[in-house]
Structure 1
Amino acid sequence: MDWTLALARLIDLQTFTSFWYWLVVIVTWSIAGNWLIGVPFDMLFRARKCAEQELADLEALIDINARRIVRTDHVFGISAAGLIGFFLCSLGVAGFVYGFELAQGLFVLAAPLTIVVAINVRLAHQLHHTPLHGRALVKRLFLVRLWTQVVAMLALFFSAMYGMYVVISAQQFF
């Protein structure tokens with residue numbers, strides 16, 4: 001077997017039939033669902049039992065990360081929004097106008113992630129301006145995690161359906 005052919009098969013740019021694309025999608029959504037504004041879900045789960053030390057650690061970490069995100073948003077927010085918009089628009093045009101499948105796959109992954117990032121930035125702003133404590137904080141974080149999971153489920157469903165459409169429409173049936 002030719003090594004260049006084997007390497008080309010390994011790094012296949014046909015996104016929706018590639019094992020590597022789906023691995024990236026699963027890992028990306030797994031990470032996005034397990035971290036809320038920089039706080040791991042297991043820490044939130046332990047604080048849910050209202051153990052005093054875990055709740056204090058959660059509140060401290062939320063305060064630190066909320067300030068960090070708000071500060072970063074104030075410095076780079078408009079520039080980052082413009083850059084993300086340009087990136088998504090470029091992927092959309094390259095993917096759906098010119099038919100570049102890798103761009104389609106990246107767009108289908110990046111567009112919902114942008115929604116999750118916006119949810120996290122909004123949460124950081126809200127917690128920075130109106131800090132919550134105790135059960136109210138835990139309840140709010142669980143609600144945001146639920147919405148993150150809803151976005152992830154819809155994105156995974158849409159990615160799978162669109163991927164099947166692309167693969168089926170590429171087949172030549174006689």
Structure 2
Amino acid sequence: MQDLRNRFLEGMSRAATFVAVATTDGEAGRFGVTISSLTSVSADGDAPSLLACIHHLSPAATAILKNRAFCANLLHEDQQALSDLFAGRAKADAPARFEQADWHAGPEGQPVLAGATANFECRLATALLWETHYIIVGKVTSVWLSDQPAALLYGQRAYRRAVQF
């Protein structure tokens with residue numbers, strides 16, 4: 001079983017994904033966490049929707065479930081330090097993390113990161129605990145787009161930048 005896990009981790013490390021910081025604010029407090037598992041579910045229906053996966057022990061996951069809202073901030077390629085900060089690599093406590101960047105509150109009251117390539121403010125639609133992670137689906141209520149669209153990527157266990165061919 002350990003060999004299967006190791007081969008899975010190696011295989012998934014070969015897939016480059018974009019990096020986002022999921023943030024929330026409300027009754028349960030203000031929290032954020034770096035995630036690499038964020039994807040569109042649908043642009044159709046009564047509102048667009050997206051899906052994020054967050055470890056069940058993350059204080060941000062618990063807060064999102066209680067606050068019933070979050071913002072998925074898609075990081076710009078120059079925001080690697082923020083990715084590290086919200087991933088917990090820099091040992092700052094949750095409130096201090098927010099002091100390292102500029103934020104504004106979206107219409108739903110969620111922390112929207114300045115300089116991100118895109119921000120998606122969401123209302124929590126549903127969540128499912130699958131073994132070690134919450135699968136969180138949000139209905140998008142607001143989107144902000146930067147005029148600098150180059151997203152930070154992560155693949156082969158390192159930060160990457162997209163190149164055009």
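Every number in this text was worked out from the coordinates using simple rules, so none of it is lab data. Source: prediction; values computed, not measured.
Quick notes on this structure:
- For Rg and Dmax of the Cα atoms in Å computed as 15.4, 47, the structure of 1, 2 it came from: 2
- Among 1, 2, structure where Rg/Rh (Cα atoms, Kirkwood Rh), for residues 78-141 alone as derived comes to 1.00: 2
- Parent structure of the calculated result 32, given that relative contact order in percent (Cα under 8 Å, 6 or more apart) is the read-out and 1, 2 the choices: 1
- Label whose coordinates, when helix-only ellipticity at 222 nm (-39500 (n - 2.57) for each DSSP H run of 4 or more, over all residues; to 500) is calculated, return -5500 (choices 1, 2): 2
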